[in-house]
1. Quick one: log10 I(q)/I(0) by the Debye sum over Cα atoms at q = 0.17, 0.27 Å⁻¹, for residues 77-124 alone came out at -0.71, -0.95 when computed from one of 1, 2, 3, so which one is it?
2. Identify the structure, out of 1, 2, 3, from whose coordinates helix-only ellipticity at 222 nm (-39500 (n - 2.57) for each DSSP H run of 4 or more, over all residues; to 500) was calculated to give -4500.
3. Going by mean count of other Cβ atoms within 10 Å over residues 117-124, which of structures 1, 2, 3 comes out largest?
4. Suppose you compute percent of Cα pairs over 36 Å apart for every structure in 1, 2, 3: which one lands on 16?
5. When you work out relative contact order in percent (Cα under 8 Å, 6 or more apart) for each of the structures 1, 2, 3, which one comes out largest?
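Read-outs: derived from the displayed coordinates by stated rules, not from any lab. Here the structure is a predicted model, which means the values were calculated and not measured. Cβ atoms are built from the backbone, for glycine too; each structure is taken alone.
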Structure 1
Amino acid sequence: MRQLFKLMKCFVTGASGFIGSNLVHELLTRKHRVKALVRPGSNTQALAGADIETVTGDLTDRNFLSREMDGCEWCFHCAADYRLWAADYKPMYIANVEGTFNVIEAAGHHCQRIIYTSTVGCIGLPKEVDGKIVPSTEADKVADTDLTNDYKRSKWQAELVAAKFARDGLPVIIVNPSAPVGPRDAKPTPTGQVIVDFLNHKLPGFVDTGLNWVHVRDVATGHILAAEKGKIGDRYILGNADGNWTMEETLKVLEEITGISAPKMKVPHWVAMAAAHVEESTAFFTRKPPKAPLAGVRMAKYKMWFNPIKAIRDLGLPQTPPKQAFADAVEWFRANGYVKK
């Protein structure tokens, strides 16, 4: 029988982002109160209609964070600098590593539960056994060679910070979302951009890769379940047991949903790498993000498949069919002007 919890006042960082905004709406659905931290100048489109208290500030301001968390019982640290290319990566480490330290330290003075949003990029890559890929679990340790870009490295360093706080006695629980899909991807994220490009007929080919797709609403719910039932110091993969798809399978599902023909050209990895090198060389001078950054192409070499059985078993993580997640994403992108007529 599910334990009953009183209504909480929740502090959410990264509240205007993809996961953060969906978390805010899920918390409100459950009648919790929300204080949402957004950066100055953030696009708050995804928070439209949310009855919340909003504060504007920076993750580097420890006094501000502690002051604003006073009276909050749960803290969800969803904020992150998620980019696969940057002209300067120093701000990424400040936001992801230093910011995580500051948020958890401040929350430790006020909150009963602190949920840190990591990524499956901090879990070891799947291994091949007898010709079959075995999806990774929380027990698979990430190797240095798996940390192929600055985003992954900064998030791994941040997860180490969160884990140390848990060992030191703070009520920290770590969640590792896979590849979320669904509404309110306002930026959009790199994975959301794939859907947007597909809808706009700008996806001529694909590489042989794979991801674990999960509805972003399930990821948001997983955060709340972690606060309710998660074990302090543990981490939980927030994914879908049926969501391990190749990119070719993913595009065929999008074809079924939209009626748009999926690209048939499978681009060899070496060709994608060569193109990425050219694009990044150009970006060095233009300071405009490359369409296919090296970090993304390097990750695409592997099928990043994961097994979320621990979160399903211990937290009751919902399992919305991934096809529904893509249908909801398509509907949202179309309704919000991302598709050219």
Structure 2
Amino acid sequence: MNRLFAFALAAVLITAAITSIANSSGGMIKNAYAQNNNWYVGKGVQPNNYYTYKIQTDVDNGQPFLTTIYFKQFNSTGGYWVAPAYVVNSKGEVINGTLHLSDLDLSVLGTSKIPPAMQPYIAAYTSSIHWLAAFVPKPGQSLSASYWGKIASIGGSPIAPGASAKVTVPAGTFDTKVITYHKGVDNNIWIAPNVPYPVKAQTYADVTSGTPPIQYAFDLQAAGQGQPPTPKSQIVIPKPPITIQTARGTYYIQLLWDPPTITVGKPTDFGILFESNSQSAQSGVSYSFKVTDPSGKVIRDVHDQSASDGTGKQTGIIFTKAGPAKVLVSIDAVQGQPTGEFVENANFDVVAVP
């Protein structure tokens, strides 16, 4: 009996051990799957990889610019990525610096070597391709989760993963999860599981009325291994028309000019189209018009101009110097009602050629 009891006891212990191992392995597999299903800003970063994005925020008067980030190497002592970065702004100017990006969430550290001209674009980085880091720092959250968080301001739906979607951007086609939240309108951010930043986004500012302006939009232009070629500065000559939404999202202002190439010493005629936030013609506009040449000299500055049917015209403007210039159009009143303390204007970048 003792011998039989000993065999029985051994069998029970072996069975228990096998069950324990199986449960432990199952838990390990489950935990590994859950970890792999997590995403955070920075997931998938490897040394000697680069990513180029086209980004649109309120920088450069809402005109898109290019940013390239090259993850050159990881500083294990400081716990950050050494990442040379290049910006090609809407004027074609190249600005470069070296970012130190935290291993926790790729935030820009104070030890980064950033020239003053690059600071607005660093702010744009934080508020665009890096924006989700506030909700998913390392080790991240599951792409199957029902809730990632909520914006602090009142109203709006939670930020959460939604449907799966195949999305095509200039860098290629990706299988993504769509991160969605609703605040007045739908806002969408597309995440590929092993790309450190979202591959695409289209989000809108929170406004109390009218069509909301873009808060940020971006898409991945290129990605690869090795140091990317340093871009060269070149003057981008804009072509008409250019449309800019005012900061409050209340109006659109479109600028046209004839001839399409602004030439030094030759007269240029400008046309202005004023539209409501629904992009229909806005009648009864009183506006100001200011042109500053490449040297900073004001060559036209007029006020109380009438656009009764929503269109205005300024003729015979002659540029005496070649280079980038600015045209500022301000709405002073609509239907006899002054815009008051609110600034409703658009600042256009144009270029005069020799």
Structure 3
Amino acid sequence: MSLRLTAFLFAFLVAALSGCSERPETAPGDAPRWVRVATVEPAELGRISLSGTVQARFETPLAFQVSGRIMERSVDDGQGVAAGESLFRLDPRDFEQALRVAQADLDTAIAELNTAEAETRRSRDLLEREFISDQAFEQVELAERASRERAGAARARLEQARNALDYASLTARVAGTLIDVTGEPGQVVAAGQPVAVIAADGPREVEVLLPESIGVPEQASLLRSAGPAVELRLREVSGAADPVTRSWTARYRFDPPETDPGVRLGSVVRVALERDVAGGALQVPIGALNERGQGPQLWRIKDQRAEALPAVVVGLDGTSAYVLADLQPGDEVISLGTHLLQDGMPVRALAQD
């Protein structure tokens, strides 16, 4: 009896262990993910708010016309300067030496020219007496002409040397404010290398990057935390869209131009664009937007699986995004946790509140 009991217990344990090792037919990872959805609504946008920067009508990079080592810097970033005020000065020693060499070359060339002119006068007298031939006189005239050309070239080089010495001092051509000073004493700069940027006094403008979807509005407003909005009018727009952002750089001037908005150069401001894009724009929760390096996208449920849709953002506020996408009002989009989704992933919508 004990042998039969032992065999029975061994068979029972084998069956129990076999039952524990069985796995479910469906892996947990294949189970649909629960997601929250929201209904797409038509957007009613009278204005689109974008960021812009306040800039001067003319912002000119300042650079030396000659190469050299900066010996003196007289200004700082943010400083106002008057027209003709000295800003930087290069070490003038090389330019002074070049000026002396040019002056010496000119003196030599003038002496040679004087000698050639005297020789021509003597040869003309000899020619009249028929002591020399016409061919010999032509050679003397040719030598005088060459001396005169060399003197002219030496005079031009002297003028260039004087200009180079003048160029060693960089002055402000117009009155304005220095907004980017990069040159430092002791720095060696090349001709044309910017050492500062001057924002000329005068009209101010707002630069805005316009998305491709909204076009180029003619009217806009500068929004301020205190006080009424300031009217803006389009002055210029870039001829082509940026190849990366697909946006246009637009400049809006204050209307009237002499308006003082009370903001500093370079300030980031909010600009309301007078544009109605309600015909095709949709309103979705801001959490429905997802960016994965291929532009903004939305997600919808199709055949119980997640599907990505490209979208163009035309506006944002604290809770909603206004987009253009291949959707219709009343469609549903996934509104939460879109960063966890993969195209084709099984999903199941939670009941809306």
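1. Only structure 3 yields this read-out.
2. Here the read-out was taken from 2.
3. 1
4. Structure 1 accounts for this read-out.
5. Largest value of relative contact order in percent (Cα under 8 Å, 6 or more apart): 3.
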